[in-house]
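Down below are the structures I want you to see.
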Structure P
Amino acid sequence: MVTGGAAGIGRGMVEALLEDGARVVIADVEAPVLGATVSELAGTGEVRGVVTDVSAAASVEALADDVFAHEGACHLLFNNAGVTSGGGGRPWEQEANDWAWCFGVNVFGVANGMLSFVPRMIASGEPGVVVNTSSMDGGIAPVPYASVYASSKAAISCLTEALAHQLVAAGTDIRAAVFYPSGGLLDTGLWTAQRNRPAALARTKPRPPAPGTTFEEFKEHLVASGRTAELMDLRQLGRFAVDGVKAGHFIIGHGLEEAAAMLHRRADAIGEGRLPPAALS
């Protein structure tokens, strides 16, 4: 079961799973895109879609009911759906609705998936893995210009580590893994996530978007700063994620050596009582 699986990295995961012979249920909030994806992939394996709003507990509970009623089990749960808060910028310029929407999908969405699926997965007696999509922007180190989004992804990393420890301590056959999309510049629907933002959670004080909030602007910024702007193939990234699960990794991501080096720099600063360096510094 893959949330946010109708496009982007999620679709890459779905395609990799189908290649491996898995039976896949795609959950996505965009019904037209979901329908088109299921139709396009129908010839590659057993796949179907369920329109789901991961931020709504009742919607995810209905999804779990559907999956266990029709499939009988869930061996791989990919809590992958995510959004950005809508523009980044200074933390004090964010609004309550930015927090509510971003955390509703990114944090509550993962929590809802865990709450609705994990007890059933344990009760089924079948082995399984829960894979939560985080981000190195927050999951590894804070990003000052994307404080709401990065905070949500930090929460996912923390939650997944706690979940993994507790699944082992409880003697279950379920394991957990955290996935960090990485390996290059990612041109995903995250850049245009505002298209799915509920009207009730719209910003109340319009403002110009912060610099670098579109894919092209961010790419130009990377080039101007002398950093690589090579695109990561999303199908290959989906395959990488699935292969990481098959290998039994808890942390799945490219560039973990660089991440570890940055965490060492942060640890040194913390040990000295200094402000730790932010991501990419």
Structure Q
Amino acid sequence: MPAIIESRVPGPDCRAIAFIGGGNMARSLIGALVAHGTDAATVRVAEPRPDARDALAREFGVRTFPDNPEAVSGADCVVLAVKPQVIRKVCEGLAEPLRASRPLLISIAAGVRIGQIERVLGAHLAIVRAMPNTPALIGSGAAGMYANERVGAAQRVLAERILGAAGVVRWIDDEAQMDVVTALSGSGPAYFFLLVEAMEDAAARLGLPRDTARVLAAQTCLGAGRMLTEGNETAMQLRKRVTSPPGTTEAAIEVLEQGAFRPLVARAMDAATRRGAELSAALDD
């Protein structure tokens, strides 16, 4: 397995991190940072909903603000954790304070290209585009990241530490490949959940109690995932080791292959990749 970037926290040279938006993904990153030793007093969150602000302050001890410009004042890093539909409006409101302070800007807004952010904020900022996924909520996320040419070495490390606190991170050299990252790890948890649903349904149809089927299916997938991430063998090697001819596993695998399992997965990822590009292009309208 390739080396995994370890979870680390921003160093003492990072005075403050400001999150714009306090939704689920922001909460997962904030929780991971605090759990790994980041001083909560250095984390700021701008969130329009008073109940959400109160919950963030209570749960993590971070400073919260109803106002975006106030939250980013003096921050070395600003994380845009808002929905793509509002990214333009949010950036317009931050253009002046960010132009003055020039922090590292990390966008986790799905499908939003760096060029689209630069058209609103100007081309003077160091910007990282990141695509995390929902397992970040439990510290097991996977994020792809792309940086513009203004992001320096120290800022790359800072971005790795922030996103890496909630899981694995990988740099992407071509921003166009972020749509593939979205199709793979961004949407991937849903493919996995669909497979587990199907396994559970099949086991129940064959007479196994549904609660037993659910537990066994979930634990089987957890164990298989750990074998992949904690061992040195590829998925193909592990599959072949389980598939002993002429056994039960081989019989099942043959049915999946005859049913065009691989081409179906490829078509699904192609569709997700195309849709990601379409959603990104729609933001130009």
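If distance in nm of label points 7 Å out along Cα→Cβ at positions 118 and 246 comes out at 6.2 when worked out from the coordinates, which of P, Q was used?
Of the structures listed, the value fits Q.
A value of 17 was computed for relative contact order in percent (Cα under 8 Å, 6 or more apart); which of P, Q is the source structure?
This figure was derived from Q.
Comparing FRET efficiency 1/(1 + (r/R0)^6) of positions 206 and 254 (r between Cβ atoms, R0 = 30 Å, to 0.05) across P, Q, which structure shows the greatest value?
Largest value of FRET efficiency 1/(1 + (r/R0)^6) of positions 206 and 254 (r between Cβ atoms, R0 = 30 Å, to 0.05): Q.
Looking at structures P, Q, which one was mean projected area of the Cα convex hull in nm² calculated from, given that it came out as 15.4?
Checking each candidate, the match is P.
Out of P, Q, which structure matches 8.2 when mean projected area of the Cα convex hull in nm², for residues 142-237 alone is calculated?
Derived from Q, not from the others.
Could you figure out which one of P, Q the value 15.6, 48 for Rg and Dmax of the Cα atoms in Å, for residues 70-125 alone was computed from?
P
Quick note: the coordinates plus some simple rules give every number you see, no bench work behind them. Values in this document were obtained by computation on a predicted structure and should not be read as measured data. Cβ atoms are built from the backbone, for glycine too; each structure is taken alone.
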